[in-house]
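What follows draws every value from the coordinates through simple rules; no lab data is involved. Source: prediction; values computed, not measured.
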Structure P
Amino acid sequence: MKLDLVTIAPPDFDVDVSLAYATDANLTGKPVYRNAECWLHREAAEKLAAAIALASPLGFRLKIFDALRPTEAQWALWNVNPDPDGRTDVSAEAQRNRLVLMGLMTTAGWDFYRNEWWHYQLFDARRFPLVCDADLPRPMM
């Protein structure tokens, strides 16, 4: 499968990349990704650039904890914690931050996933095929 992927990393994208699933600091307690690659489809990368541009004048900088996720990684996470519900019992400051992020991301053209406050995706994401680790330019798993 030919994928139109863009590597998300400074200096091309003024973001902090800290892929949680490439470390043991995630819900599995061990690295899910062997290689910490941060890729997005070209269309998503353009929307990320728009979000970065909106955040910067406000003194905010985005931090990427995950990006394109191979199906094998999704199953590894689901098998550890098959919980489709997101959390709302957080502080008022955290709620404000979530809403600021939502404002930035949706203004930049992203769709939000209502069960995961941190999850943003392209509208009509189903038009893109699911990606297996073997489809990637360099395997992550």
Structure Q
Amino acid sequence: MSLVPMRAADDSRSQAGKLEGTWFTQVTIRDCQNGAVLRTFSALNTFNSGGTMTDTTTGASPSLRSPGLGKWEKAGSKTYNAISLAFLFNSAGIWTGTQKLAHTIEVVGNNSTFTSTNQIFDPSGTLVNTGCATAVGQQM
């Protein structure tokens, strides 16, 4: 079974370089100070017409992190900015905080590169952790 939607030949050319759609990405969590790779995992990011987005990840169990919901906007001819929020839970199912992801995305054809920051807030809204990541993606 193929996960790639069927497109007419001229449709795929007209969509190349656009953020709208679903992207399969390989995320690399990095040390913010020296860029060293800490771990990698896969994620899906869907950018909807009108500027909303959804993200899901294999980087955390679905019982520990909700899907991220957010917004995106065009920032340049091939660049976009996006922000999403997800709820975080412990193994007992108790809400432990919120994750905020901020992305700068460059799209070339059907490929993308993400530079991202991660902020974790406790339930009272206090920032408790930050992180950095990069990702490469392919539009489905």
Structure R
Amino acid sequence: MGAAARVLPTSPLDQQMEDVRSRYPGASIRSEGGVDVVSIPGVKLPGGWNKTEAAIHFIVPPGYPHANPDCFNTDSDLRLAGGGMPRSAGLQVMPIVGNTLWFSWHIQRPWKPGRDSLLSWLAAILARFEARS
């Protein structure tokens, strides 16, 4: 018998999740009650935090990829290295995930579906961790 045929992604979100999984193999997307949540465990953090890695979670908004992701969540116990709460962050119960630390973080340029993707949103999140505040 020949090799099994690979099923191709059927939507921009499916394709972009494949791209995310190629960089973060543990990444998943779960849906419940009309809410889609992307979760990426074990993301390496730069210095300045009380942990060396954390999970990242974010909601894929209805209308994606034309509507951009906004804000993200991580482990509820993530803090700055000195123990302080990061700026523009607070504890939140997130759909599907549970208790998290929510970051009110937004992209700094207009979102363009032909240019931006889940990976560019992740790059923006990682830039927030680099800011360490």
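For the reader, a short list of remarks on this structure follows.
- Structure from which 49, 34, 27 was derived, Cα extents along the principal axes in Å, options P, Q, R: Q
- Source structure (of P, Q, R) for log10 I(q)/I(0) by the Debye sum over Cα atoms at q = 0.13 Å⁻¹, for residues 30-109 alone, computed value -0.42: R
- For -6000 (helix-only ellipticity at 222 nm (-39500 (n - 2.57) for each DSSP H run of 4 or more, over all residues; to 500), calculated) the corresponding structure among P, Q, R: R
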